[in-house]
Structure I
Amino acid sequence: MPERTGTATVTFRFEGRALSAPTGASIGAALWAAGVRHWRTTRVLGRPRALYCGIGQCFDCLVRVGDGPPVRACLTTVRDGDEVSRGDLEP
């Protein structure tokens, strides 16, 4: 098996912080790998949320990409230049 000499990466921003991730990674995986352990809070009690199911069945991992609506971080591929922010929904 040939030795891997490098992996292509993308650069994105989360809450103003520059991060990088392997090409093809989900936003959730990229944030988790960067040490971000929560990026949303619950509406009622303000409890921290991040990856839970990891397969798109729940909505704990919501983030916003640019000015768009909240999306599930576990299903959304991070792209070079993305501006990612917390996915808290307005009450």
Structure II
Amino acid sequence: MALSEEKTKLIHRLNRIQGQLEAIKNSILNEEKDCEKALLLLKASHQAMKKFGEAYVLDNIETCFDEKKSVGVLEMDVKKAIRAAFSL
């Protein structure tokens, strides 16, 4: 079964996040004390999760609105609220 382009992008985002988390985990296991590297990894993984969350919700909400035949202003307002929830 082939994944849609949106789902493929979501999987790629998760793979990047997983790599960042593995790097953090390895730095703990290896008792590395590079504080700057650790902070950069934490910030990057945090930002990546926020972006993934936004993309995931927006991708799936389309299906929900399509199923319920809801369109128009309500849909735009909900999307705007979701973007705001996941922004800095």
Structure III
Amino acid sequence: MLDTTVTIVAAMICIALVLNLWRLLIGPHVVDRILALDTMYINSIALILIYGIHSETPLYFEAALLIAMLGFVSSVAFGKYLLRGDIIE
């Protein structure tokens, strides 16, 4: 039962990633593209966690935490760049 659920959820997350990629490429404004990239980080974290549940190893959970930290830092850097035009003060 768990294998079927993991497969269905992984397929849904992959569809969400494809839709985020579409918004990243087609987005009319820069803000839409940044939000699509941020959502892609979240979906990739979810996909890695689903794979970690499927393979029953804790290594993937640490990788998901690392991607979450990098995604947060990049979102803050993009937002700061949009507001001020400069990342480093």
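Read-outs throughout are calculated quantities, based only on the coordinates presented, and are distinct from any laboratory measurement. On a predicted model such as this, the values are computed, not experimentally measured, just so you know. Cβ atoms are built from the backbone, for glycine too; each structure is taken alone.
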Comparing I, II, III on Rg/Rh (Cα atoms, Kirkwood Rh), the highest sits with II
Looking at structures I, II, III, which one was distance in nm of label points 7 Å out along Cα→Cβ at positions 21 and 45 calculated from, given that it came out as 2.1?
III
